[in-house]
Structure 1
Amino acid sequence: MNDFKGKTAVITGAASGFGLETSRIAARLGMHIVMADVQADALELSSAEVAGLGAQVLPYRLDVSNPAEVDALAAATQARFGAPHLVFNNAGVGGTGGLVWEASVKDWQWVLGVNVWGVVNGLRAFTPMMLAAAQADPGYQGHIVNTASMAGMLSLPNMGLYNASKHAVVTISETLYQDLALVTDQVHAHVLCPFFVPTAIHLSHRNRPGELSDHHARPTPSQLIARAMSQKAVTSGKVSAAAVAQMVMDAVAANRFYVFSHPRSLGTVQQRMEDIVQLRNPSDPFKDRPEVGAELRAALRSASA
């Protein structure tokens, strides 16, 4: 898709980070934009800003883990703009981090609910609508972008819950690519795998639903260590959210499936793939940055001493 003007984009997690930056780019390209987010106050501000760029904007407050709310989003989109041309299943949370056995049931329910079910609900609600539009119009082109992470390509320690959610998004997206190719040449899939980019994902607990909060549970030492390291890595990232959003739009224009914010990190992905093919035990994921692994190991062992 090279001509974005007059087309419609649906973007979840649109009030901040990649979602907001993509909304800004879409507005400058002349698209109609459905901006969806769970945080009502931030959504009000961000949608007003994007509308100020000249775009027609439909702000929509929803929880992507709720299938009925996502269905209602799809219906509202259809009523206002018709079938969308770009669906960006972008909403996500960082989770609690920590040793994988220390995550509570509510931790798992919260992170998988947003990161996995949010994508599933978006696909279920919008893909049939896009396929119907393609069948009705030979000139229609649609693109579905799912936000995963480099954590969906690797298995970094002390963040197993987040890894699991993002590995799920990668394989869902790869399967979506193959499934769409069986039935149409007009609707396409993409997966975004960012690494550490300065967004507010390390603050995502602020939107955690009360019924999924462990109000009386203190974070474990490993979870506190994970939070501190994640905050440091995210806030010190050198690739901006705006740059990643442009990568997404470039990938849509070029019909390129994989979108990596840090392609130099693919060497670690290759190492993991070679471990699997050669039946080796998993390699040290910090081989290229041994000081990070040493810091994490020392902190965890000190905490348990």
Structure 2
Amino acid sequence: MIALEDIEAARRVIAGRLHRTPVVGSTYLGGLVGATLVFKLEMFQKTGSFKPRGVLNNMHHLTPEERERGVISLSAGNHAQALAYAASASGITSTIVMPASAVQSKVDATKAYGGEVVLTDDDLMETMLSVQRERGLTLVHPFDHPMTIAGTGTLGLEVMEDVPDADVVVVGIGGGGLISGVAAAVKSKRPQAKVIGVEPEGAPGMTLSLQQGSPAHLDSLDTVADGLAAPFVGEHNLAHVQEYVDDVVLVTDDEIVSAMGLILERCKVVAEPAASSTLAALLSGKVRVAKGSTVVCVLSGGNIDAERLAALLPKR
């Protein structure tokens, strides 16, 4: 379990290397949920998502020998871009195993940042472990590692500094890395605040993990929110969610897409489906908040290309 001092140490590591992303309010959308609504705009982070926070902190702790050999990971896209970016900036080679169904723009961006992409139709973890053994590479885990969690916790610190009176913080869940760090930070600064996790119905890994009391592995994934489509939940992440998160809810793809359209229309920013899940949970009533409370929705990224965005959003 990470502590506040771990998150503060991670912030010192990444200081000056990443953006401090802004927060903005929406009177209109807040009115729909009966609250003061604030969005944390992490789509303005380097590589377009929160992922470099954990990656940079993780890579800071590599040994010289590990740096020399190079790093590897598995990802549907956002972690892949972050790892390729951070590794190239540090003069380290990176290899990322991605599903053959990965969004092409995320594959292209990963390559552009300098990463080698291995596409596979097989099990991502098994394929990654095979390549890792063959090449002697060091794993930089996308979510199930204390250094990754401490890095994502820096986002939670920023939320608490910018919105110190937050009553509820809503965060999307894939493997669980983001919510683990954010929840640890929020609870350390404002214990009475509620932290709510959101998953797509087609990728309910954390929900199943909480039900069975151990990390779940999903045999199939079916959601428009590829950034939340993790095939398994991490052990560290489940432990943090059990300790710090107040509830986890499920939303439909239709609810996610509707929320994405409203964010674009009312806030003038592009949130990818994974990010839009947080507003979807509020608008659908899956997360109910007290009238007049202050609610923060973490918009975790904006990596969606124009063609897919146009295909998803309803014609008007």
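What follows draws every value from the coordinates through simple rules; no lab data is involved. What you are looking at is a predicted structure, and each value in this text was computed from that prediction instead of being measured. Cβ atoms are built from the backbone, for glycine too; each structure is taken alone.
Assuming 2.7 is distance in nm of label points 7 Å out along Cα→Cβ at positions 31 and 63 as calculated from a single structure, say which of 1, 2 it is.
Details: 1: 2.7; 2: 6.1.
The structure behind it is 1.
Can you say which of 1, 2 returns 1.8 when distance in nm of label points 7 Å out along Cα→Cβ at positions 71 and 183 is computed?
Details: 1: 1.8; 2: 2.5.
Working through the options, I get structure 1.
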Report summary line: Calculated from one of 1, 2, distance in nm of label points 7 Å out along Cα→Cβ at positions 39 and 295 reads 2.5, and the structure in question is 1
Report task. Check the numbers for mean count of other Cβ atoms within 10 Å over residues 119-126 across 1, 2 and tell me which is largest. Result -> 1
Requested in this report: Could you figure out which one of 1, 2 the value -14000 for helix-only ellipticity at 222 nm (-39500 (n - 2.57) for each DSSP H run of 4 or more, over all residues; to 500) was computed from?
Outcome: 2
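Which of 1, 2 yields -0.27, -0.78, -1.05 for log10 I(q)/I(0) by the Debye sum over Cα atoms at q = 0.07, 0.12, 0.14 Å⁻¹, as computed? Kindly include the intermediate steps, with their values, before the conclusion.
Working: 1: -0.27, -0.78, -1.05; 2: -0.23, -0.72, -1.01.
The read-out was computed on structure 1.
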**Report entry** Structure responsible for 18, with relative contact order in percent (Cα under 8 Å, 6 or more apart) calculated and labels 1, 2 on offer
**Finding:** 1
